[in-house]
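Read the figures in this text as sums done on the coordinates, not as results from a lab. In this text the structure is predicted, and so the values were computed from the model without any measurement. Cβ atoms are built from the backbone, for glycine too; each structure is taken alone.
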Structure 1
Amino acid sequence: MKCPRCSGVRDKVIQSRLSRDGSSIRRRRQCLNCGYRFTTYERIEEFTPVVIKKDGTRQAFMPEKIVSGIMKACEKRPVSMDDIEAIRDSIIQEIQSGGEKEVSSSFVGEKVMNALHELDPVAYVRFASVYREFKDVDEFMDEIRHFIKNKNDI
């Protein structure tokens, strides 16, 4: 760590303490060159993958878009914010554990659909109708038939 006073690079840690919210470690350091004391913070580096959209464009991963899409699908349904946040958190966890720098929007969409399939059938069909861009009622009915068949097979 570079000393803010003399730019020396040799120091010693005098004291370490976990922050109040547990998200960082506060360290008091002393420069071995000039004796100046200063504070540093150590945090986990945030991992933000890039999402590759259907049209090939790329944008930063935004968990709030997952929540927004699920909320639209769950409108007037008995689905709590805790359930929606749990879906978001599980998708974030899966993406982060994969460690990939890029993830396709279809991967994220399929994860949302799988979660909604288990949580609420109506929300699932609503989300699928937008996500899969149904062109007509027949495609919509095919999805419902597929859902009912899969539900009966379980």
Structure 2
Amino acid sequence: MVMTVTRITVEQWSLWRELRLQALEESPYAFSSTLAEWQGAGDQEQRWRLRLENVDFNAIATLDDRNAGMVSGVLENGRVELISMWVAPFARGRKIGDALVDSVVRWAEGMNITTVELRVKEHNLQAIALYVRHGFKDVGIDNCDDNLENLERLMVRN
């Protein structure tokens, strides 16, 4: 088993598009965005390039030369927010999630930033367990509206 995590550039927008569309289709419950919002952008190279330009850190994971996951990080106000995390079903339980979380944490540490935060859907118990293993602490509900499907937990790692 050979696993790699690689930070990608804007020039690799089509790879990011492929993974993002897979993520939104396979795990719609995990994201704030929807497949419908991004699917129409399939041929809009500029929109995908802008997504990568506007987000500070974007990485993909491969497992035995297959695309296995993705993650991003945003630098804001002296802290990093981990966003857009997804692991392909074939790669779950094989340490891909650990490697992706570690890549964002190491990126933050490389900038001497110790606070990394994220938001995760309250019902996504596997993701919450992954983040807890990496030192994130649940600090409570962050997003609450009338739709219980939108409840998100704010988790912080210091």
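Tell me which of 1, 2 gives 1.00 when you compute Cα Rg over 2.2 N^0.38 Å. Going through each structure in turn, the value belongs to 2.
Calculating FRET efficiency 1/(1 + (r/R0)^6) of positions 2 and 138 (r between Cβ atoms, R0 = 41 Å, to 0.05) for structures 1, 2 picks out 2 as the one with the greatest value. Structures compared: 1, 2; top value of distance in nm of label points 7 Å out along Cα→Cβ at positions 34 and 90, i.e. the largest, recorded for 1.
Calculated for structures 1, 2, distance in nm of label points 7 Å out along Cα→Cβ at positions 82 and 98 is largest in 1. In this comparison of 1, 2, the computed figure -15000 for helix-only ellipticity at 222 nm (-39500 (n - 2.57) for each DSSP H run of 4 or more, over all residues; to 500) is attributed to 1. Taking relative contact order in percent (Cα under 8 Å, 6 or more apart) from the coordinates of each of 1, 2, which one would give 15? Only structure 1 yields this read-out.
I have 2.5 for distance in nm of label points 7 Å out along Cα→Cβ at positions 18 and 50, calculated from one of the structures 1, 2. Which structure is it? Attributed to the structure labelled 2.
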